[in-house]
Every structure is written in structure tokens, then in C-alpha cells.
Structure P
Amino acid sequence: MRKVNFLVYVYSFVLFLISPPYFLWGTQIPVLLVIFLFLFSIPQFGIRKNKNAYISLSLLFIFYLYTIIISARLSIIVCLLHLIVYSIFLLSGDFLSRAFRCYSLLFSISLIPSLLVYFCVVWGDVYMDYSIISPLNTIKSYEYIQYPFLVVSQVSDFVYFRFCAYYDEPGVVGSIASLLLIGNRFNLRLWENWPILIAGLFSFSLFFYVILFGYIFLYMNIRSKIYALLCILILLIILKNNEVVDQLVFGRLKWTDDGLSGDNRTSAFFDQWFQKYISTPTSIVGLGGGESLKINYGGASYKDLIVDYGFVGITLFFTGMFLFYLKLRLYKDYMLVVLLLLCTIYQRPFVFDYLYMFLLIAIIYKLKEHYE
């Protein structure tokens, strides 16, 4: 048991490092750590005895293999990373559940000093020593202010208020916080869920708010729903004249001719090109990995998956995932996790990102703990 716990702790810590936090930006260490995770976790591969599991794993293997075959320009290391991500599906449910719990605790602990610095320098206007660092993504035209335990983007005055923690985008915090809180069933009796909740709220991530409302709607009883909605209504009344909240929340919910104003995952040019693309035969099989980056430069959307791997690829992936999620016995658990998957892929189509796929897979086994 001690050996298993040690493996879980090491695995979870490495998951934190591949995020990656700002002190690993611009290095190849996260890539090497993903390979390490694969080799390190091989002894934890488990046997699936469920028919749906065999079908879903087969479809997902075909998907990841398909992404390699259709992408002739991919390097050997990238092809290897695709298959390494698939290996997460092979890990035992017990190991994934333990790792999810451990990573959640580690993530929460890491947020505490980051939140303290954030409230001091961003909201309290307290001076702290800082340095200017280059972005993780080299296509970004702005730099970051690095404080101890915190980075703040300089893209605009209002985005300055969005909590990024150690990461290059506040959406990373919102996405991870959503997945962890759902896996922990928003249990606020556990102290470690409070830093995660606060971080999600102050990331001003629309994704986080959608998942929060989804949880309230599906899981809370009538009385709790009324209390929650009253609290939200009071907050809206108090904050409606706050310029920061107005810009980061209400302003991004306005509907324009181009759609939701807060949906900046694609450009107008890419959207026009995409409408023409999906009416061509090429959209069935896709253009190959990385081709979407040439058109949706600097963006990130589910449309990228369709451009790269076509309707064949996206059908294989979602069918495999939906079948895999049938492990959940409760209908509302299934619906919430499907919502999580769709929202995650909508804004972050990172089906080859080890951390995101770990969270989307391990959450199943964590939720199952509550009725097994």
C-alpha cells in the first residue's frame, strides 16, 4: 500500500509540472515528463472486463492511430505523445481515482500562496518585487508580470484582474478547477475545495460558471437551489456597477452579430473559411494534424479538430468517450460529465494534452466512489 501511495504522489506531482507552471515555460522538460509518466505508470495498467469498455477503448485507439496516419508531417516524438495520451485509458480505475484525489489536494495547496499574492497585488495594490517574462505560447504578443507564486498577463487592463495562478491563461485555472470540483462533488466540507472554488470564481472563466450552474441545476435539492440562486442574485445586484465584473462577466455574455462576445476562440476569417470547408469532401477525413494552426492562428476551438481530423476523427473520439462514460450508473452523473467533456473540447480541443485527458478520464472513477 505504501508503495502504491508513493507512486500516486509522484505521478500527481509530475502532473502538476506538465501543466506547465511558469517556471517551466520555454523548456522541453514538460515533454520529457510526459514520457516519464508513461513509463512510470505502466505497472498500473488494468484489465477492462466490460463490453462497452472494450468497444470504447478500441474506438479511441483507432482515433489516436488515425491522427498519426493522417498527419504525415508529425515528428516521431509527437506521434509517440499521441499514443502516450491513449495509455491513460489503460490505467486501473483505483490508481486513477487515487491520483485524481492527490492531484486535487496538490493543486489546492499550490493555489493558497498564489491567491494570497493575487489579492495583495491585483486587488489590494500592494507592491511586490516582480519580473517580466515571455509567454509560454510564442505567438502571443504580450508579456507576463511574474510575482512569487503568480503570473499576471499584460494583454489588457481588465484581463489583469483574471486569476492565472502559475499558468499562461486564466481559462486553465477555470477548466482545471471545474473538473476537480465536479470530481469532488463540490464538497465544501473539505477545506481543499475552497481554494479551488475561489480560484475558479476569480479566473472569471465562463466555462467555470457554466459548469457551476450545471451542477446547481442537476444536483442541488429545491431548497438549496433557491438559496444558491438568491445568493447569486444578491451578488449580481451588488456587483452590477463594478466595472471589472461588468467587463469580465456581463460584457462577455452580450450577444452580437458575430455570436457571444466572450467567445474569442476563433477569428471572423477562420469562421468564414470553416463554413466553406465543412461543405467540401476534405472535411470528412480532415487535413492532418497542425493544419488548423495555419488558419486559426492563435485560436483554440473544437473546429480545429474537424479541420485536422475531419468528421471521421471527431466521431471516433466522441463515440469512444460517450461509451467510456457509460461506466457511470447515475444518469445525472453521465449528463454532467458529458457536459464537462463538450465544454472542455469546445474551448480547449486538447485531446493530446496529458493533463486534460487524465482529468476527463479519472473523474469517472472518482465519481463512482460515491456509490460503490
Structure Q
Amino acid sequence: MYHIDSSEITPETRLIQGWFFDHAKRVKKCYFDDGRKRIRLEGHGLPSPDLEDTFGNLANHCRFAFRLPKDAQGYIELRHKIGRATVIPVNASGNRIQVKTHHFVNRRYFGRFEVAESSRIKKVVISMAGRRSLKAVTLRRGDFYFEPKTRIFLLHVNVKQGWQIDFLNLFFFFDDGTIEAVENIGQRARETTGAYLLVMDFFHWLNNSSSPLTVVEIGSRARSGNNSRGRVAAHHRFVGVDIKAGENVDLIADAHQLSDAIQAQSVDVVFGLSVFEHLAMPWKVALELNRILKVGGRAMFMTHQAWPLHDAPFDFWRYSRESWHAIFNRSTGFKVLRAEVGEDGRILSEIQTADTLFASDSICYLASSVLVEKISDTQLSWDVPVEEVYQGNYPK
């Protein structure tokens, strides 16, 4: 994500200041491109302690200040180490577009957006990030629907050869001369949903805690290249726990037997991302969390309310907003501080009958998150070993 803080025009130059951060994308080089030439820019990687407080220690140098010619027209291109790029128009207006729907269906792209103010959209340019060989598509009034009163913008367009959903960028040109770039659309849409906001708020709270805390991540192994260690401020003690050895793993342990590996009441914070659905007995894990957490300690988990079967046969559960209260409650020694779902979806049956037609009309949620606090020790126990419930090894 990026944000333009200011764009000041002086007698000789235009100074653009702002920030860009994505924990999975580190900026390698920056360029200015006016369509005729590309110029290397200096001025990225400036200190950003305010962002570090919000996003963790990976966001410690994410601000930029670029000086361009006064009459510059074109784009600032932030090239990532992984090969992709973020494009920011020189006269960008900031984050004014909120993504509501973004998908390909039957070779058609469907986008639904909410515009933060009632400015009229003049045209929209569709391009593919990092795909200069693919010609950009320009849509003008009459090719899209925009209702200024409701601020809803609808875009339906045929998918061109070579388009990929993850690389799709949209540039909104407004009548007032400003431009809004919407890149990394899917991730941007996710970050506006309740379940993802809960996660972001959790890390903001964690990294704003001045006291050093012991922080445990369950399921920390970087199987998909995602490493959460960098999202935790450096003054905290991070312990990555996983059932198998690997990158980002400090302690090999089964979540169902955490108290065998971690001292009782020694942990301040526990979190896990996309792991709770893979726990055979999540209620037993809740009791183990109660044993290792201090009273007043917190735990945050993000998983799914609806999601395709994955890592089978080790995919056991799905969680609604209400289901968290069945696991984390007074009897297990917890209080639910916040529970959220998000990332709307629909279920489409391959075989439609009168009983299944309704499914595509009802909303499900791909994400489900919870934040809980330990309020007391629990007297409950569940002495059934996981080996009696399921025999087999966790997937590699």
C-alpha cells in the first residue's frame, strides 16, 4: 500500500512525499517514467518510525521524497526485489478508491468500487504491472458506469490475452486532473475488511507496547514464503513455534501440547495466521494457551469461515464469528475482545438443485479473526492425545 502525504510545486521542482509498505515486497529501485524515458530516482528508504509502530520493524525505512521537474507528467515506479512494481501517478490524489468486488468470470473482469468523494471520473486505464508487452486498455465515459450520488463505480470488461488477476492495475482519471492508481487490487480490498483490520490493529497495538513482551507465533514455519517475525517490533522476544523444523521456527512443538515445551504463565502474546483450521482439537489448544499465557495476556488468530479444502487430510475446521465464543470463554479462562469476519464470497454448487440454488445468493466469508484475553486459569482439561484422534504426520 502507498500513501501520498504531499505534492508541492516549487518554482523549479515538484516534491512528492509519502510512503510505501508491504511486508512481502521490499523496494529495490525507483524510476520516473513519462512515456518517453525512464530516470532513476533517489529518495526512497527514508526513516519511518511512525510506520514501524504500526506495521512492525520491517517498515523502518519506507518513506520517500522524490524531486521531479515542475511540469513532470507520468508515473513513479517502485521496483520490488521480487520483480513486480508499484506504480504511482505523479499527480496522484491519494487513496480515494475502495475496492468492493474484483474477479474474473467467464473471460470477463468484474470490478465494483466506491469513490471517497463525488468527483466525476473521466477515464480509466487498465494495465498489467510489470507487463510492458501488453497494451494498456483505455475506457472512457460510456464504457463504464459511475453514479456520483452513490459514488459507486462499476466496470465490466472482456479479459484480454495475458491478463492475470494478481497483476491488474487500474488508473482512475478525474475531471479535476488528479489520478488515483489502484494496484495490487485484491490485497487492497482484503485490507478493508473487518477480519484483516483486526489483524492490522493487533500488530499496531503490539508494536506500540513499550514494554518488552514474549510473543509466540503458532504455525510460524515459512511454508509459503511468509515470515511474520518481521512484523513484530525488535524490542519484543519473538518465539516461532511449529510442529516441524524450518525457516522462522525457534521451537518444535505440537500446539496440542504447548505446555510441555513452554513454561506456564511465561508468555504475554500468542498469535497464529491460517493455522487454526489445521488443529485437530482447537478446544484442547485453547486450554494449552491458557496454561502458557499470563493473566491479562492476549491471543490473536486469523483463519477461515469458508475456504476450499487444502493441505488435506489435515484440514479440519471452519470458524464463524460466533464459533470463537465456543472455544474462548469464561470456562476456558478467556474473554473475547473482538471477533470479525471478512472478504465476502459465495458458494456455487457444481450440481444445482432446489436445495443448492440459494448458496450463490448468500454471503460467506473467506476470513475469520479473533482477539482474546486470558482472564483466569482454567480448571478444565482434555487428556486425549492428538494421536488418538488422528494418526499421521503434518504436511510438509
Structure R
Amino acid sequence: MPKGHELSGLVKWSDRDDWRDLLDEVFDHHFGPSFDAYGIDFDKLEELIGETDMNSLWSCAFEDFLTRPLSDEDERTVIDDYLKRRGWKETPSTRRYMEALRDSVFSLHEVSGIVAGQSMLARDLLLGGDPVEVTEHAATRMLKDGDRIGGRIVEVSGRHRLAGGVVVFGPAAADEVLGTIGAEMKRLGDEISGQAVSSGEDLGGMDPRQIGETIYLMDAAPEFTAIWLDHRLKGRLEKVPPPRFNSDGEELLFHTMSYPLTAGVSEDAIRGRLDALPDLRGEDEFVWNWIDGEDEGRDLASGKLPQVRDGRLHMELEDGTPVLASIELTPGVLLLSANSKLRADRAKIMLKSALKGMIGQPLVQIHTYEELVRP
């Protein structure tokens, strides 16, 4: 977390159990592709780009998290949750700023009319429209007319201001944003516009094309991060070629098998059978990792850590134990995941024997590594 962060109370709230998984997921979407492509981590990235830019990217990712609903079934954002329970601790202006952030989108802006330490004009290059005057103190001392910045512009009490996550895009990076994200925005805008015309739906005077473009931007912030990082890192680091094999030298083919539970079979009965298997380690109450039978550890294991070494993908527990497959018990369905055909076949035999009569025939999905990591 950057020092002196304006949203410090909200940052602390985000570390609660209810929100930790979503926060980790959003940060992984922002940084994971670059970490995988260049074989780096957060510490190495900060070493390469410096603390200032690292803090800016952190803020970009965190502000993206602030806009995300908890789940498909629960549309609350962490801002909704925080303001309901702890909003009384914040000033009215900070509460309004949080609400504006919650409803914002990340976009690419061209700045002009800079008055150092006071304000600037910003024109949205993706959504279009006239430039707006933005009250901004720090950034206006470093930017120059014509710079293109990625960030969120929010309106609070009738004034526009920049959110904390702001990065400058060089000419090539900005052109890539306009060419890739801009094209996808247009595609979705055209699609929704066509649907509105076909259905005759009354949108209250709103432009259906701009609605579609805005909807696209609501989820696009990680794409900006990936483009910015790629242009900063390429030339300084060689990209790591995607792995082709797992740790046993088998071709990577990610199998996910969904087994329906047989009618009348309880989750407790499934858990009891899986807990009794000597080659399974429980990660939590509903997740087991299938490990090498030579490993005798039976303690509760922490999460899996994927690593690429010598062109091979290694899935290991934090203690270094290799993971051959993972099993997750969800309501009514048992999920088996393995990263090669041979491992999947072996795991299927293990489950068929251990859970005979308790699970049905699985639905199988198979993906390559490239398909899984594709943005």
C-alpha cells in the first residue's frame, strides 16, 4: 500500500476475509499476465520500474477492485460494505469520493491547458466528448500538454478530479490501447446498439453505443495495466516462453472434470472418504491436493504455488511438495483438476475407486496453457 494513501481505512477493510479473495483475484488479473510472461514478482517489478510507478499501478489495481461486485449473486462492492459499516468515520467529502470511485471507469485521457499545481483539461480518447477541467495539484507539476494518461476521472461536488491510480502512456503504448481496447469497445457498442434497435427498447435517451462502450471499460482496467507493463518491460527483459510440459515431462493439457454427486450422498460422506486417502492433503474443508505418494506429510497444507522452471510448469505446496491434481467439493458437484492427460486419467481411477457409487459420470473440459492465460 502506498504511504499516506487517502483511502487507508478502506484499504484495511479490504483485507477482511469477505473481500480478500476478490482483492487477490483483481490484483492477479492486473499483474499475473506480466509476471508469467517475464518471470518476475512484485519485488522485481518495483526494482525495474521504481517505487513511484509501482505505487501508481498498485492504486490502479486497488481502485479497480473497489468497483467490482463481490459475486454474481451479491452485487455489493467493498465500498458499499465499508460505507454501511464504517462510513461514519469518514468525512462527507471522502464518502462522496468513494461513491464516485465505485461508479467510475478507467480510460485513456489526453491532457492540455495545464496550470501547474492547480488544474488541467482532460479529453477522454476512448469514450469521446469534450475536455473537462480537472482540479489536480501533484500531477500537473509533472505532466505536459499532449501527455496521454490512464486513470479514472471522478466528479465530486461538481468538480472533476483524478483518482490516485494514474500512469503516463508513451506514444506506442497509447496507440496500442486505442487500437486494441478501442476496437473491442466499438464492437460491444455496435452489438448493444443493434440489439436496442431490434428490440425497440426505450433507453431513456441514452446512446446504446456509448452504453456498450462504457460496459466494456468497466472490466478493462487490467488490459491497460498489461499494455503499460509490456511497453515498460520489453527490451529490458526477455519474455519467458510458455511452458509446454508439467514437472513430469508430460504435455500440458488442463483437464477439469465435474462429477455430479449421486442423489442422497452427503458432502460429509464425500469428505470422509477423501480425508481417508493417504495421498491427499487437505488445503481446507473443501479442497484436497493429490501429492506424490512418497510424501508422508498429513498436516493441513497451504495453497498451491505455480512456478515455471526449465520450461516446465511445477505446481507445489509452500513446503515444496509437488501437487499432481486438485479436488474441490462444491454444492452437488466434485471438481477434479489436473494439468496432463496421464495425471487426469490416474486421478479419475483414484476417485472412481474411493467414491464408488457416490459420484456420477464427469463432464470434462480440456484447455491448453495458452487458452487459460489468454487475456
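Just so it is clear, none of the values below were taken in a lab; they were calculated from the coordinates. Just so it is clear, the model here is predicted, and its values are computed rather than measured. Cβ atoms are built from the backbone, for glycine too; each structure is taken alone.
In this comparison of P, Q, R, the computed figure 70, 57, 38 for Cα extents along the principal axes in Å is attributed to Q. When FRET efficiency 1/(1 + (r/R0)^6) of positions 89 and 361 (r between Cβ atoms, R0 = 35 Å, to 0.05) is computed for each of P, Q, R, the one that comes out at 0.35 is Q.
Supply the structure label, taken from P, Q, R, corresponding to helix-only ellipticity at 222 nm (-39500 (n - 2.57) for each DSSP H run of 4 or more, over all residues; to 500) with the calculated value -3500. Corresponding structure: Q. When Cα extents along the principal axes in Å, for residues 57-96 alone is computed across structures P, Q, R, the figure 29, 28, 12 traces back to R. When mean count of other Cβ atoms within 10 Å over residues 105-112 is worked out for each of P, Q, R, structure R gives the greatest result.
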